[in-house]
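Derivation of every value follows stated rules applied to the coordinates shown; laboratory data play no part. Remember, it's a predicted structure, so these values are computed and weren't measured experimentally. Cβ atoms are built from the backbone, for glycine too; each structure is taken alone.
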Structure P
Amino acid sequence: MFDLEKLLKDAIPEHMLKRGLIVLNANLRPVKLLFEQRRVPEEGWDDDVIDLLLTLFSLMDTDKDPDSARIGEREARVSSPLVSKLAHGFGHGIGRSGNIAAPQPKAAGGSLMSYFTNKLALDMLRRSGAPNLNSVCVVPLATGMAVGLAASVAREMTKGKEVVYPRCDIKSPIKGIQLVGMEVKTVEGQVSGDAVRVPVGDISEAITDETAAIVSTTTFFPPREPDEVKAIARIADERGIPHIINNAYGVQSREIMGMVRGAIDAGRVDAVIQSTDKNFLTPVGGALIASPDPGYAEKVSRMYAGRATAAPLVQLLASLLSMGTSGYERLRDEQEENRRFLEVSLGELAERHGERILDVYNPIAVAMTLNNFEAKRVGHYIYSLRVTGPRVLEGGDYGTCCEAYPNPYITMNAAIGASGKDVELAMEKLEKALTQSKK
């Protein structure tokens, strides 16, 4: 762009200029490598370099052109400098009215930002345990709406109107499916020991000529266990039915990502959906819709209605560049360590109070019975003690994923980003809550 050495050769002594350019080029080197390799860096970037990259992209949009005459109805006009700063200048958003991934004539920089976000998102998913994923579309929608978007793609492929849904008591994916005008056909969960599972045979029996897709789930609170996505993928392949995996916060778990990889290898998986905030520590509002089909991201991008805000993509790009792959692997290591710590700590607390840990497979969360306590009071006290995240359920409560669960229980998560101190403090406060809630 500029030959700074030539332009500034008379401004300061030559040896000082050369030294300054060495420093400048060292700071620009990560950007150059990103443009060349188009992969998540091994080591995370400093915030100043991330800010520089985003500023460079933003300055390429037409609203930054000092000589332009902007007379359209949508010209990235922003009244508040603070709002513009919060958006990092990407006032034009991303995409065009008929394709969220299409380059936008007024936003060359925003289009490049979107391109690199999608490139790095796919790279991160593949390096996090699913190398058989081949396309991704990052959308400014949370997980439930993203499930609905993927279901609408399935409807275009099959002309069906029903989605077979192994029961998982979370409202957002159900509402997302219903919002796009499709019916949810729920397959009930069954209690097996301590676990709640949805029998694969029941899922197969639920498929009819009206079935547009199966939506399975990998991550939820105990006692609900992950669906048998490998077996469901085989059924989907045999029956010719699209299969969508709601992998909401599964990327953080090496075990869960191994299940996703196995399902793709074993049968049919059309889409794998994961949240940006739950996996990559961004603000709520984005999802990665990935697929082993190289052309699937294009189908999703054409199904999305209208242009979109750039905010979730900017945040995801900055987060990936800040963590790097090594930083993300450290976070996953900590998650596994804290999950073990949580199980041991909660188990010791349970033993002191005549309770037990539920024997349920879940790489992220742990549940404990509350048979000797007024369960709802435990939930009330733990919230009052400023512990966020636990769930207290009993009987037929929504969230148990079955008609009636035999034990009242509390679940606690050791998700990515949590610390050992968080677990330790939560145990101390749960102890206090239990002493206030004896039957």
Structure Q
Amino acid sequence: MSAYPPRIACLLAYAFTAPAAPQVTAIVGATVFDSLTGTALPNHTVLIERDRIRSVAPQRTVAIPKGSTVINAKGKYLIPGLIDGHVHLMHVLDFAHVTADEVLPLFLAHGVTTLRDTGDQVYAEKLLARHAEQRPESCPRIMLCSPLLDADPPFHKDIGYPVVDPEKVPDVVADLKAWGVTTLKLYVGMTRPVGQRIIEEGHRHGLVVTGHLGRYSAQDAVADGIDSLEHIWSVFNFILPPTPTTPAARLEARANADLDSPKARELIQAIATRKVAVGPNLVVFRNMLLLHDLPEVQNDPDHAAVPARLRAHWAAYRQRTNLSPGTLDLRRKEFRKYQELTGILHKAGVPLLAGTDTPEPFTPPGSSLHLELALLVESGLSPAAALQAATIENARIIRQADHLGSISSGKLADMVLLDADPLTDIRNTRKIVKVFRSGVASDPKTLLKTVPVN
């Protein structure tokens, strides 16, 4: 019989009981894609402990802890969790009467474990990021961005924020930093004096500054120290000669743009020298230019997984657009110019980012990133380089490379297990067996069933 009263004995027993060993998951025998080097590591075992990667090593060298959950991954391929570097989680969805929580599982089902929102109302982003962080089994993590910092009035009144006085920039940036944004986004009406000050203040606060540029030229923004450029337009539009006055002449000029002109070479060299990252977002431009003409754009099977309200919004957008069938060849040529420029930037050493601009028309959450990867490969990137754009390069631009973007010891356990080799065919990134987000494993088919399609 214990010498202590029952209550004290119970407390002592609790105090001296060894804590339970942490649960470990072992993914055994996979070919691991090393995004840091762009190479494949065959027959490797990855140990996950709680939300982190404990170790990555050749299978023969790993002792699997007793009691581990073991996943036999022989013949399978493990890539880092994909990052979509350009999404909007309120804008566009609000027009379709869809809330982002309804579609977040779509991203995870397609292996997208992290999103960079590139412009929305920050308080709504904050609430959504909190919602997602509490649900790693069904939602990707969300990195916050400012509203679109723009002229007055802003181009997009719903998610734009006018900033026209350089003297007010420090207060604006400090307020956005307090909300937890990691990125400041300059928009089409931004002027150089204000843009310069935003870049300066943003960097002082440790924030990334990106831009969808218009009045503020790419040449000036690059010289002023901007970190990244959104859309291939933010390069392409600034290598063209003066804009023709008629729509037909403008289309002709864009379709026949000289990507080897002195102006083009000078800008590309400046972007490469300063290591300014570029997110081409090819999938959304393909849709904008060709959605009237290509059944594969309008009727992609991936669309069936999104809510009917969003599909109806996309269909209404298509009816409002005014694309003449007679301009199809020129529009195809223009899109090929975008892809050609993307390849030139890559060859010049420019860091490329993978992003989609989802949920813009016919650009479904999650699955559209796989099409973006395929378009990057069509543009001249190797499958390994395209995967790097969607993993380590995106992690670097959001200043999260210490935690995300590669399958490395100590990083967050964000990974995607595939049935086929993405380095032989980038389309194999769609062949998903299991998704891990912060160490929590999810089944793609189960996730898809949680999305309301009505």
- Note on the structure: Structures P, Q compared on mean projected area of the Cα convex hull in nm²: the greatest is Q
- Note on the structure: If you rank structures P, Q by relative contact order in percent (Cα under 8 Å, 6 or more apart), the highest one is Q
- Among P, Q, which structure scores highest (criterion: FRET efficiency 1/(1 + (r/R0)^6) of positions 177 and 329 (r between Cβ atoms, R0 = 41 Å, to 0.05)): P
- Out of P, Q, which one gives -10500 for helix-only ellipticity at 222 nm (-39500 (n - 2.57) for each DSSP H run of 4 or more, over all residues; to 500) as computed from the coordinates? Q
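Supply the structure label, taken from P, Q, corresponding to mean count of other Cβ atoms within 10 Å over residues 65-72 with the calculated value 12.9. Display every interim value, and only then the final one.
Numbers: P: 8.2; Q: 12.9.
Checking each candidate, the match is Q.
Say we calculate distance in nm of label points 7 Å out along Cα→Cβ at positions 121 and 145 for every structure; which of P, Q gives the highest result? The partial results should precede the final answer.
Details: P: 1.3; Q: 1.8.
When distance in nm of label points 7 Å out along Cα→Cβ at positions 121 and 145 is computed for each of P, Q, structure Q gives the biggest number.
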